[in-house]
Structure 1
Amino acid sequence: MLSIFENFMKKFIYLLLFISSFAYAASEEIQVYTDDKEEAGQMSIDWHNNYVITGRSKPEYLGEQAPHHIYRLTPEFNLGLTDTLELGIYLLSTRNTDGQWNGDGFKVRLKYIAPHAEEGMYWGLNFETGKQSLAVSQYPRDAQLKAILGWNLGNWNIAFNLNTDGTFNSGAGVPTEDLDFKVSYKVAEKTQIGLESYNELGAYNHFDGFNNTSKVIYAVIDSEVLGHEFNAGIGHGMNDQSDKWVVKFIINSKFW
């Protein structure tokens with residue numbers, strides 16, 4: 001049974017590498033949203049960690065901190081407001097190549113997950129806005145609307161996120177679109193393995209060409225240790241437009 005699954009995953013990886021055409025450098029949160037959310041009255045913190053092992057070393061705009069050898073740490077505080085709504089607050093920080101820590105701003109989000117059965121289709125929306133430093137964003141005041149669509153199919157979970165990103169800064173241009181997806185398979189009671197892809201499409205009114213955008217795909221594992229859920233992965237850029245190697249680790253700790 002395991003050999004059949006391994007052969008299937010190899011073929012599936014090749015397929016994803018072919019269709020995964022757009023991705024971007026490591027951000028403060030490398031995560032595909034599924035139907036996960038805190039229950040009403042429950043609070044937790046997600047520790048988002050990622051490090052660019054090999055990536056772009058030249059800034060793309062004046063004041064940017066190029067991602068090569070940059071470590072990003074982002075605590076995210078989550079509070080379940082109702083059975084369908086969750087509030088989140090991010091505190092952004094980076095550690096540069098000189099070992100100096102920098103505060104890079106904050107974001108606030110509100111996530112809605114529609115009521116659904118344990119198995120089958122689910123959907124939701126996530127809106128976030130905040131302010132980032134010039135080192136990590138050319139246009140500091142930004143916002144994002146994330147559409148969430150997925151399926152729980154027994155041992156399989158498939159999720160898509162369509163992200164519309166905009167900014168409140170004048171002269172920043174039109175909103176852009178990202179399409180991210182995740183496919184995971186349950187190999188044990190609390191463990192899933194899978195693939196994630198983070199896809200930048202370009203301006204909403206004119207998508208970029210295939211060869212003009214980067215692409216990164218992650219091999220990931222989701223599991224639990226001592227009551228703490230975690231997501232870990234390693235990502236590989238597929239052309240010269242993307243960071244070549246990125247590692248990420250997210251751990252969730254519940255307060256109550």
Structure 2
Amino acid sequence: MDKLKNILAPLGVLVALVVLWWVVVVQTESVIFPTPLQVVTGTMELVDDGTLWEHIGASLFRVGTGFLIAALLAIPLGLWMGRVDGAFRTLNPVFQILRPISPIAWIPLAILWFGVGNVSPIFLIFLASVFPMIVQTAAGVHTIEKRYLRAADNFGVSRYTLFRQVIIPAVLPEIIVGMRIGLGVAWLVVVAAEMIALRSGLGYLIMDSRNAGNRYDLVIAGMVIIGLIGLLLDGSMRRLEGLKSIRWRYGR
């Protein structure tokens with residue numbers, strides 16, 4: 001029953017927003033802003049000619065590649081910074097300076113370094129996701145209860161065993177939180193990143209629909225699709241947070 005309520009409540013809000021959207025457009029007699037039905041019709045056009053799946057696939061490829069590279073770098077680096085005080089004192093100020101810089105601000109440099117193509121948006125997505133994962137992973141290591149580390153020392157375990165059986169399992173919840181934040185930010189900047197990409201991607205779809213004939217039905221469709229995919233990605237990460245092997249640290 002509780003699960004049904006959790007579904008019906010947000011669904012009811014979404015339906016109310018769609019109805020309000022429809023009423024406002026009809027009452028204002030807007031000739032530019034589309035109704036929900038026009039957005040659905042435009043989306044079906046993209047489905048029928050197959051371009052929608054090409055755009056979605058291109059965006060997911062760029063976000064997935066940039067996010068994966070960021071995770072492969074950020075997680076080991078965050079673990080190292082969390083365990084080695086000298087590394088944390090040296091690198092943390094640098095990352096704290098770079099972290100607030102919007103990935104959009106890096107667009108001119110990305111074009112200068114990598115040109116116009118897939119590498120530039122992948123680089124921007126990498127920047128968007130790498131710093132949250134580094135900071136969250138290092139913070140997770142710092143919050144490990146000292147009794148776990150003392151118990152490992154008492155048993156004389158090696159450094160490799162300490163990382164594999166104590167530190168990594170204990171910090172997994174924080175790593176997943178960092179990955180969730182990083183993935184959310186990476187998907188958030190996909191539109192800006194694909195402004196410099198080739199002729200594909202949901203970001204390109206939005207910009208091209210605006211520039212080529214003021215197809216605002218396709219603009220809104222692209223925005224809605226980005227939101228729905230973002231919801232699915234976040235839901236997938238939340239399911240990882242609920243796994244027993246990850247939540248053991250906070251178990252009763």
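Here relative contact order in percent (Cα under 8 Å, 6 or more apart) has been calculated and equals 20, so which of 1, 2 was it run on? Before the final figure, lay out each step's value.
Details: 1: 20; 2: 24.
Computed on structure 1.
Which one of 1, 2 has helix-only ellipticity at 222 nm (-39500 (n - 2.57) for each DSSP H run of 4 or more, over all residues; to 500), as calculated from the coordinates, equal to -2500? The value was obtained from structure 1. State the single structure among 1, 2 that was used to calculate semi-axes √(5λ) of the Cα gyration tensor in Å, giving 41, 24, 14. Derived from 2, not from the others.
Between structures 1, 2, the greatest calculated value of volume of the Cα convex hull per residue in Å³, for residues 70-181 alone is seen in 1.
Read-outs throughout are calculated quantities, based only on the coordinates presented, and are distinct from any laboratory measurement. Because the structure is predicted, anything quoted here is derived from the model rather than measured.
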